[in-house]
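Next up: the structures, one after another.
Coordinate-derived values only; no laboratory data. Treat the numbers as computed from the prediction; the structure is a model and nothing was measured. Cβ atoms are built from the backbone, for glycine too; each structure is taken alone.
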Structure I
Amino acid sequence: MKYKCLLIDHDDTSVDSTPHIHYPAHKAQLRQLNREQEILSLEDWFKVNYHPGIRPYLREQLRLTTQEEQWCYQIWREHTLATDPPFFPGILELLEQFTRMGGTVIVISHSERDIIEGHYKRQQQLPGFSPKEIYGWTGKPEHTKPNTWPIDQVINRFAFKKEEMLMMDDLKPGIIMAQKAGIDSLGAGWSHSIPEIQEDLSRESTVFFDSIEKATKWILS
């Protein structure tokens, strides 16, 4: 294989989390705020996730107070703890085969580490499989995408060369992080079929695939 280290996002790259967790949480948040008329459609929620991103949306478009932001976080956290989203068919097989062929799988996500660990522990497709390491949200923006801190940690710990690393993500922060770090990126376009998002992700990434089957064949070849 060309790559020895696969850095992979979690939500909407490995697990189908937006329709199962994040969009229901969005609807519950706006009901809590008595702003039901501002609930977005699922497609528009995907678009907001892509641009400008959830935090700018909450702060700049909804103009939430600090207390309201905390309410929204608590609602989101309750939804993440109550529901395990399904892994996309084929993704765990890709990660397991990549590992079996000598590669290292590391998760870099905006979700919290304990949530990601729980998803891997409770999945039934490949019991016992888990990534080598997980870099999740810690409350420090400088330690997460699009900043290169997670990649720097991986290089320092495992001594991978940059040309041996590939970042797989469905959103721009992960792709921008890869660009800034000087490593290749794979745009993951299988969580939805929204043309403008897929087209932009295709432009920004080293390579783009709209199915896990195509990505698997390319990565393992």
Structure II
Amino acid sequence: MAFKLYTFFRSSAAYRARIALNLKGADYDSIPVHLRSKAHRSDDYRALNPQALVPALADDGVVIPQSLAIIEYLDETLPEPPLLPESAVDRAIVRSMAQLIASDMHPLCNLRVLIYLKDVLGQSEDDVNTWYRHWVAEGFGSLEVMAARYSTDGRTCFGSAVTLADICLAPQYFNAQRFDCDLTPYPTLAKINAALVERPEFAAAHPSLQPDAE
């Protein structure tokens, strides 16, 4: 039975889940949940996923929210290829790189935060963009140092195999480009991202190729 992925084409968290499913060679059906039309806040979707966010992965009647939980679930149930290194210390480093994006950068820059800044707090479009670019610079500045330290091939964030860190990097880099962030201070990340997006599993997950793309 195929997985069901509740997704939105431009959600970076859903983008991560799509990459992971593709890397695992998993069959899945994409079920679009439009964020701007607030479909994620409907009673039907809340009954499915009380967090009312995307992505959510349905597998055999169980619904798993949160992208990192989904990816680690896939890694445990579909172990090839592994998305985390073998040693405990290496796994900790990769998780720290992934969480730098998923826990530090993304929560400050996701759609609901930007909408709140603009519509509720009355910030201008320029101020919202300045906010976004600031937190991208904060996060990517740290990740640039870590990737330069731990990548052995310049094509992945850690070692020479795709890991959870890469799955988080590519969507965040895409969004940073979309918001016209200055990415010149991060040459290591630029090189890694360029290599990642050429991989078919990453390319197929790109927002522009999703059935709900606008």
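What to note about this one:
- Structure responsible for 4.1, with distance in nm of label points 7 Å out along Cα→Cβ at positions 52 and 164 calculated and labels I, II on offer: I
- Structures I, II were shown, and helix-only ellipticity at 222 nm (-39500 (n - 2.57) for each DSSP H run of 4 or more, over all residues; to 500) at -15000 was computed from II.
- Structures I, II were shown, and FRET efficiency 1/(1 + (r/R0)^6) of positions 28 and 188 (r between Cβ atoms, R0 = 25 Å, to 0.05) at 0.20 was computed from II.
- Winner on distance in nm of label points 7 Å out along Cα→Cβ at positions 76 and 108 once structures I, II are ranked, highest first: II
- Mean count of other Cβ atoms within 10 Å over residues 60-67 derived as 14.8 - corresponding label from I, II: II
- Read-out distance in nm of label points 7 Å out along Cα→Cβ at positions 68 and 84, computed value 3.6, structure in I, II: I
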